[in-house]
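Structures incoming, each one as structure tokens.
Rule-based calculations on the coordinates, nothing more; no lab input. The structure presented is a predicted model; accordingly, all values stated were derived computationally and were not measured. Cβ atoms are built from the backbone, for glycine too; each structure is taken alone.
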Structure I
Amino acid sequence: MYKTYLVTGATGFLGRTVVSELLSRGAAVRALVLPGDRLAGVLPESVERTEGDICSASALENFFAGTDESTCVIHTAGIVTVASCPDASLYRVNVDGTRAILRECAAHGIGKLVYISSVHALPEKPKGMTITETDAVSSEFVSGDYAKSKAEATSLVFAAAKNGLNASIVFPSGIIGPGDIAGGSMTTMFRSFLAGRLPLAVRGGYDFVDVRDVARGIADCAENGQRGCGYILSGHYTTIRDMLEALKSAAGVRRTVTYLPLRLARSAAKVCEKFARRGKKPFFTPYSIAVLGSNADFSHSAASRTFGYAPRPLLATLRDTAQWLRRAKPITAAT
């Protein structure tokens, strides 16, 4: 293990789970948190906190103080969005923030960097073909601003690894599971469904993975991931219908949902996104509908071979999520 682990995005759904995984292994953790982030108080007391924006040179100088080859950086910070027209902060955080982290890693001689990318950054193959890792990542090969921002950042990390930085990249698929107290899009959909406030959904599907398995894979990658290599951390393919039916069964409730064909859902999604511009966050947008109709056959064989990655059954994740949702209350990250 490394002497110290620096975690960006430590108050996010994945970031908090990574912190918990590292602490369970006896690691010393330093977290970068935004000033005024209400979720900072959720982090265990043993976690050292540094306040600041990932694009602030002075904040990163404080965050990296005293680090060296005995330090591992886990870069989870990033904006996840299914919006068709996100604002400029998407590229500022996802791309410029990653560039700033790489600069600090090089300046301090960091021992290891694990960058959390996304399967959305990988070029999609035709249906019927399995998607595997590649370092031929480019914003030109993917669609949607979120995917493009992650692809651009990922290419920066691959380039840094070729120049000598001991960096590995993980590509999680759709992350779900218990503990999402800030309420991401999937958790918000689950919560609305169980409360009987989700009259419509779509017939598409995707590969979903438990946040705890991703966190474990990241920690294992920090120890055993190879320089310049990427590792898909996927779970299991399921349709939205099957997932909600399993969630309903796990929660012991009766709910009825009408499932729209993808073609009809694409038109409806444009209307849903108009509400987002009025302060609402839609589950389904033109981008998310495209994702639910895309090839989601991902292979995690490289991660399994290299550090024993093995995702738990999807039903176990949904059962735990349903139990957690019964007692959890959402917390907003912003003040």
Structure II
Amino acid sequence: MLTQTVAGRTFDYSYCIGGRMNTPANIAIGAGDTMYVLCRGSERTPNVPANRATGNVKVCVFTAGTTAGDEELVAEFGKGGDGEGEMTWPVAIALDSEENLHITDEWLNKISVFSKDGKFLRSWGASGDGDGEFNGPAGIAMDQQENLYIVDSRNHRIQKLTKDGKFLAKWGKLGSGEGEFDSPWGIALDGQGFVYVVDHANHRVQKFTPDGEFVAKFGSHGTDAGQLNHPSDVSVDPDGDVYVCDWGNNRVQIFAPDGKFLATLVGDAQQLGKWHQDVVNANLDNQRARRRANLSLEWSLQMPRGVTFDPAKDRIIIADTQRGRLQIYDKPKNYMEPQLNL
């Protein structure tokens, strides 16, 4: 549905960006119109020597305004591998106050740090289950004091560290009770510092204080409204609404601050992004085939991995991972239905 209005909120499809990304997995919002998109590439098995230089692993830097077609690819950096400044299976990005990128890598069990122009600065982390060690670091978020909250997925816990990697705190263990996790994945902070964790294999979201005290949970396994199937990411807007990437159900679900289900976004990309359109325009046979095809199948989200809210522009940006694009929805204030004179 292109436009939904529910409980005083409106979610209005805007446009998509595609044709320059391979497996986009996570998005971070920079200054102005800048967004950083983490691409996992072809995701080949890294322990096969021929696959070490993992294809198309990179960060794409875009500027993207409010109108379809004004997006520009301004930079790309990063490459696949297991050396310094290289990434194998990167998962998520957090930006600090200087717009340095802190990127988790679930294969290398470390965090790599790059400047906003792509210069490699440092990396830290090691494999293990001790303090400051990781087994599959996934989601990452930074608080106002520039401390990092990192999802230590296969250790089934959250670790809190300084941005230089000094261990501060941890919580969680394997299980399905309150404050327990099974392969957690995405993480986000709200404006009050509360921590939201996507509990991937428990099919739910848990909310904690900044010190790791359990506050609430919502979601259960299923396909109905408000249910989740292996959720992958979470974001919270300034109003406290929560956006959950429902990976296995090919959608993003929206919840009120109290965890009440509000709406579902399933993808509405009825028009191609400009770079995908360039590919179609260059091939007459492709154009003819598309005129005969049922294109509605490609409008929808396909295994979305990342979602983020851009507070400067009041919009939701979804990493439509399997389709190699971003889908963007506005959350306009004071929305009015268009008035048509016939």
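Match the computed value 15 of relative contact order in percent (Cα under 8 Å, 6 or more apart) to one of the structures I, II, and report its label.
The value was obtained from structure II.
Work out which structure the value 149 belongs to, where volume of the Cα convex hull per residue in Å³ was derived from one of I, II.
It must be structure II, since only it matches.
Tell me which of I, II gives -12000 when you compute helix-only ellipticity at 222 nm (-39500 (n - 2.57) for each DSSP H run of 4 or more, over all residues; to 500). Let's see the in-between values first.
Working: I: -12000; II: -1500.
Only one of I, II returns -12000 for helix-only ellipticity at 222 nm (-39500 (n - 2.57) for each DSSP H run of 4 or more, over all residues; to 500), namely I.
If FRET efficiency 1/(1 + (r/R0)^6) of positions 135 and 255 (r between Cβ atoms, R0 = 35 Å, to 0.05) is computed to be 0.20, which of I, II is the source?
The read-out was computed on structure I.
For mean count of other Cβ atoms within 10 Å over residues 199-206, which of the structures I, II scores highest?
II
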